[in-house]
Structure P
Amino acid sequence: MQHAAQVEAHSNHPIAVAIVEAYTENIDIPRVADIKEIPGHGIIAKADTRIIIVGNDRLLHRENIDHPVCNIAGTVIHLAVDNTYAGCIVISDNLKEDAQDAIKKLNAKKIKTMMLTGDNKNAAKVIAQKLKIDQYFYELLPEDKLDHLERIISESQPGKVAFVGDGINDAPVLARADIGIAMGALGSDAAVETADIVLMTDNPSKVVTAVEIAHKTRKIVWQNIFFALGVKLLFICLGVIGIATMWEAVFGDMGVALVAIFNAMRVKN
């Protein structure tokens, strides 16, 4: 735990934050150097004279480190010291209180939900079942997520695809999605800077709120467009037959603008 916390203290990934919080001792950060964060794999760093490897199963295979197979319903973080397997840390994701309600409301709005995750199959299956998500894809690298998103976008035409993420691995997908939504409190800087929308409270239910605001805004925009064009067309016709006066012209200009502004203010409610 000490080695893992020393290395993960240099990352703001949610898994790294969880490991650092679980290690209750003081972390001697200056002892760690040559930090190399590998997206979708983990971190390799040097602590004193030892090479510390903290990451998933793919990282151990990448570094040719022998290790046991861990089929556990959770996120497994492996640790190796000087290319020798030292053990693993298992992290189980806790669903946010409003996560199930958020998925239920999105489905009620006929918005289909899928899950793209770098976690193992067992962890992904447990979370998907709790959230009642039919389609989920697991053990995905950043480029794998991007490939899946490209396929989803092509199959969803002419609809739009939104992606919600928080980690550095999600940055490419957030950039490619029609709408990228980042979790701001725990999200990495790369994810926050890439996203179109940032949820500062990290509550999944805010995604539903964003959708509702977007629908209401779109409705009001069209109301203002039709109202403005209708009034303008009416006064053009009145002007052609010589009925419109200066006061009607003032209303047709300034009055229409004020009505549109007051109508748009309803979005605040």
Structure Q
Amino acid sequence: MKKLKLFSILFFGYAILTIIMTYPAVFRLSSHFMYDSGDGFQNVWNMWWMKTSLTKGTHSHYTNFLHYLDGITLLFQTLNPFNGLISIPLQFFFKMEVVYNLVVLFSFVMSGVSMYYLADYLLGRKSSAFVAGIIFTFCPFHFAHGLGHLQLIAMEWIPLYGLYLLKTRQEDSKRNIVLTALFLVLNSLCSWYYMIYCFVLTIIFVIFQTVKHKKEIIDNGFLKRLSMAIFIFNVVMSPILIPMLYVKVTQDFTGEHNPEIWSADLESFFIPSGIST
């Protein structure tokens, strides 16, 4: 009961701050989309397509609504199924402007909440943890991608993955293993970038723990528990990851962003890239 009360207080607190920080969005929920004229339209289509495909019993990662008659795979589309799935109940009652905007606002609120839990675990100070949630969810990165990258707005599960990765290291608990796998899955269903980031974080974390504690991480079963979490993740995500691997190996793709313009490198911190000119 105390955990539910704390979550409710946090959710309400970050919701109030989100309304303030995104003003006047709350007064335009039904008249404006919270994005610019770029990728936002695609993400509205993504949410509509998730509802359409699931309610009509068709495959969510393939459509012939595009490139008709043959259709096209959506395996490498920024489909962000998580946002699509949570939007489905809303789509039965609200217009798409409201649905999209509520999903965006939800991400801002939950990103603050999830970072609070991670910071509280690390610091043990609730006031500092609340501030950490504010810094995380209202950072420039979050607002910048708020212009239309719904898949990157959804960064609410990254701190919780970090939290349960730490707990899996510290505690011998099956619950932590399952939750580590769950939040890795949720990050993947939001953005493939975030899946990769989580794996990079995991590799760095394991290397650090190995160097610092050496044989201890083997003796306490951490690597075994982590392997089990990754195994669960692979099983759950295999219906998407295996077809992606097959398509990537057997087909050529065109139309991707030019990496010379869109990729970051060390020079980019000092010399503007092509996107800035």
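When distance in nm of label points 7 Å out along Cα→Cβ at positions 5 and 237 is computed across structures P, Q, the figure 3.8 traces back to Q.
Given a value of 1.9 for distance in nm of label points 7 Å out along Cα→Cβ at positions 77 and 157, calculated from one of P, Q, which structure does it belong to?
The structure behind it is Q.
For the structures shown (P, Q), Cα Rg over 2.2 N^0.38 Å is largest in P.
Computing relative contact order in percent (Cα under 8 Å, 6 or more apart) across structures P, Q gives 11 for structure P.
Source structure of the calculated read-out (mean projected area of the Cα convex hull in nm², for residues 181-228 alone, 3.8) within P, Q: P.
Taking distance in nm of label points 7 Å out along Cα→Cβ at positions 125 and 205 as the quantity of interest, name the structure among P, Q where it is greatest.
Looking at the calculated values, the largest one is P.
Match the computed value -13500 of helix-only ellipticity at 222 nm (-39500 (n - 2.57) for each DSSP H run of 4 or more, over all residues; to 500) to one of the structures P, Q, and report its label. Comparing all candidates, it corresponds to P.
FYI, it's all coordinate maths here, none of it is from the lab. No experiment lies behind these values; they were computed from the predicted model shown. Cβ atoms are built from the backbone, for glycine too; each structure is taken alone.
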